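Some structures are shown below for you to check.
Rule-based calculations on the coordinates, nothing more; no lab input. Because the structure is a prediction, the values reported are computed rather than measured. Cβ atoms are built from the backbone, for glycine too; each structure is taken alone.
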Structure 1
Amino acid sequence: MKFVLALLFFPILFFAQQYPEDYFQSPLDIPLDLSGSFGELRSNHFHSGLDFKTKGVEGLPVYAAGDGYVSRIKISTFGYGKAIYITHPNGYTSVYGHLQKANGAIQDFIKKKQYEEQSYEVEIYLYPTELPVKKGDIIAFTGNTGGSGAPHLHFEFRNTKSEEILNPLHFGFKKIIKDERKPIIQGLVAYPLDSTTVNNSQLPINISFTKQTDGTYLGTKVRADGRIAFGINAYDFCTNAYNKNGLYKVKAYLNGVLQYQYGFDGFAFDESRYINNFIDYERFHLMGQRVQKLFQLTNYPLSIVAGNKKDGTIRVQPAANYLYRVELYDFHGNKVEITVPIEFARQEAKIEKTYPKTPYFIKAKNESIFEKNNVSVQIPENAFYHDFYINFDVNGDILTLHDDSVPVHKNITISFTNVQGLTEEQLAKTYIATLEGYKLEYNKTYRKGNTFSIKTKTLGKFKLAQDNTPPRIYNVNFVEGKTIKEQKTISVSISDLHSGIDTYNAYINGKWILMEYDYKTKKLVHNLDDAICVEGKNDFKLVVTDNLQNSTTFESYFFR
């Protein structure tokens, strides 16, 4: 009976891991050149898809990867910018981001919704019958919208039911994306744990290594007297020698026995911020290096490491020798490995670890509340990944809450209570700012009477500030009273010195018009083909408001 059950269970596991490799086509009709890989390490998140370069230009056609229907459209100033989601009948959803514009009926649908809601930013969920598409249909054109640093197409797959993000290379793209380069090892770091010393250091220490004739790497001997662990700093080149992409899989062995591993096949969106525990965040803060830890001191719910039976740490015992080996893979199977000999040795610490103590100790699993001088800080349980002494102080009007060398996973609530000495008019323009040197950075602030609060995932210095300066409107691309003939767009630049732009509404002859906003260029653009203009005189009005409701109005007119 046990044998029969095993046979019945095995196919379930096997087929659950299968992906349709011949169902989808490329979303572009140019050779696919990667500028970003799946799972690549980014600020506060793992990259959730593939980034395809578009030869430095916008406007290339984007094709539906398979039959299905447009199930979601999101137009945003940040993030994916203009994004289209297509749900396919085989249980997957494809996503296309940073688009310049949609095509045909999809674009008409978007613009109609924007005018109905009188908003550039919209999010729409659709029924299967509203915007069906066929494989190979041109659904949009490539762009550089949202949080994009250069023209490219962000492309991803999701499990439609669970919304788990999946590696697109599983869906047949491995066949059309060439990769003959092995991963590159930049550095190996040894971590003394507990009161251990590694190579005379109680602090993490770089381990030098040399390339062997067979292409593998050999690290210098590690001498330690207790529990240690390792981290790897590495990347991969894929389709070009310019973009440093992420690894696909890493395995670590001790004397041939698997100690720790992870691979980027898929993950959930709500896991992505755990990247700050996956890497050595303190090292990243100090040196800009994203060292991937090959161990975990406490369990945390990141699926890519959840299957490990060991925690990756090594207890170096007297009269024992060890060989530690790390194998690094890209998705195409190109592999590089590094081996490090380890031996027990009691050593004097020439580099000592200091433990700065404050009156305030954080136990990560518990809630903490600190109060001083009408300032309170509420820290929820599991806001941090480990216990530590936090620097908390209020000096004059400035709150010091440690520094951003420690990552924050959940929102911390900071409140300035019983604020005195301000008029109602001043209170209405008050917010809690992050203080960086002399620079004030706006935080979305909630007011209840004389109490001001923010929710933040960043540590540092904070103070109350005021914004009485209205937004600026400039660089209008038409001359007042002149006739516009060949001009296809109206554009204007907007900016705000303190709290940032909140709303922008433009009108021609009293009718609301769509103006697309690009925060990178600070420009608003209206397409005159929207047929709002009339022959003759057209009155133009733009109202821009910042987050403290300071407002600027610009009025002019032109002839058409």
Structure 2
Amino acid sequence: MSTTPTTTAASAKTMNVRIAIQDYINKMLNNVQGMKVLVLDKETAAIVGLVYSQSDILQKEVFLFEKIDGTSSEKMPHIKAVYFVRPTQDNVHRIADEIRNPRFSDYHLFFTNSIGSGSLEDIAKYDQSDSVKEVQEYFGDFYPINPDTFTLNIPGVLTRTTAAWQTNINRIIDGLTASLLALKKKPIIRHSANSEATRYLAQAMTERISKERDAFDFRKHESLLLILDRKDDPITPLLHQWTYQSMIHELLSINNNRVSLNRKGESDPNKEVILNVDHDAFYRDNMFMNYGDLGASIKDLVETYQKRQESSANINTIEDMKRFIESYPQFQNFSTTVSKHVNLMEEISKRISDDHLMEVSEMQQELACNNDHGSAYARLCEMLDSEKFTKEDKLVMVLLYSIRYEEGHVWELQEKLSRCGLEPHHISLVQTLKDYAGKNQREGDLLGTKNILSHFMNGVVKRGLQGISNIYTQHAPLLSEILEQLSKNKLREQSYPYYTTGQPTERPSDIIVFIIGGITYEEAYNVFKFNSMNANQKIRVVLGGSTILNCNQFLEDLTHMKILSKNR
């Protein structure tokens, strides 16, 4: 029994994390011939589900699926077992217990990360019947969301002072290492200068790459890993976003491609829909469409469905019937797609209307992008006094104000929040946010005020020369500016120093950005735009984060951080 590091993935040119995972799954299932059972743990089940449907997997001679922590004892000696699991101690012990009294003809073990020699010895010790045919490392230890976006599904990583932080950072190191190996990158490393967390991760990744130098033995290719901290841009996760994918996550929440349309208190599984860029052409083509244009796309979708429905009704001959039967599965799939997106848009539109989110978003954009304190404060006071806006939106507007005008009338606005009926523990998030991401804690030019000329020109462009094409989408994440500077080889080393020795001889063409504390779908959209605009310059970015945030998740993480800091 031997272990072989395997890094088959997308080519260096594609930098596609979904293809990387798909390649691993294809190789492990195609190389094991005959009927087989696919055994997964909780994380790998979700990872596989992001890139393949169950019906797709069944076509690869997979007879059934099992969870590694399941209780089945049925012996099936005519079937082969393919394990795709994380190399945790619990998983290794379960495998050892399984092969001590094997239920299947033979075992093919694929681990999502490096497995230690001690774990291999534990497995070998119990493999008395020589049923383990191979052990390999397939580095699929991350969740591929979009082709250029991945997450590790670890919420609550704003806090770095507890035992949980060490557990979280170890999982981050594993996931980030796997993403680099899947993409075949041995990068130079830079990090945010004003963040201990990014420096710690940069050091840990440097040590990990050195320790696993054989796995990272790739042909030299200039690539960069840039590690950022969520605290440098606390604005983006607080804003209402207006692209389709962002709106769904903000208003309904996407959890491993699944979206629940249940209202509070409901738990109807039939009201859950699946969004997958590989199986849903409408979602793939419209995920970055803004709300204003999305309605027209939905209308076109419905009209196309109605035409197909009318065509299907005209069955006059045997040939017509044959064509209808052959096309029926595709018609059913199309019908499901139409129903799904009409329902999603209906629910999104209702929430936008019920919570007056257009007005809320306009105020948010004013606070995020402009610097007119007098009018912003007056308008914000009016909105706090109004009963038509939700308490949550009022809190978020005050949080945005406190970032833009840290020395302004923050105390007075907190008093207003109290009169609006918000609980003290919610209002205290204003101070928590300042402690976490105030101007003295941040790196970079979040508010565009450090470069006076740039600040002046931005104001001229926004208010004068070009006007504002859409008042709801003025804001661009800090990441957008960072990528622009990277593309010109002008990202300040003082703000984002190199951790690894030896600077690149040329501008890196492949860039992996990882944000501790989480990413947003708005940032994923900006990466998509950047990649589309720079395709001819042979520069490509992949974005990863500890989790994918929406406003609610960000506020929960801040609350969690506040509680932990009190208990220290």
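Quick notes on this structure:
- Which entry (1, 2) yields the derived value 6.5 for distance in nm of label points 7 Å out along Cα→Cβ at positions 367 and 479: 1
- At a computed 10 (relative contact order in percent (Cα under 8 Å, 6 or more apart)), which of 1, 2: 1
- Structure (1, 2) behind the derived value 22.1 of mean count of other Cβ atoms within 10 Å over residues 183-190: 2
- When distance in nm of label points 7 Å out along Cα→Cβ at positions 175 and 439 is computed for each of 1, 2, the largest belongs to: 1
- Structure responsible for -15500, with helix-only ellipticity at 222 nm (-39500 (n - 2.57) for each DSSP H run of 4 or more, over all residues; to 500) calculated and labels 1, 2 on offer: 2
- With Kirkwood radius over Cα pairs in Å derived as 25.9, matching label from 1, 2: 2
- Among 1, 2, structure where Rg and Dmax of the Cα atoms in Å, for residues 351-470 alone as derived comes to 15.2, 56: 1
- Structure with the greatest value (metric distance in nm of label points 7 Å out along Cα→Cβ at positions 151 and 215, set 1, 2): 1
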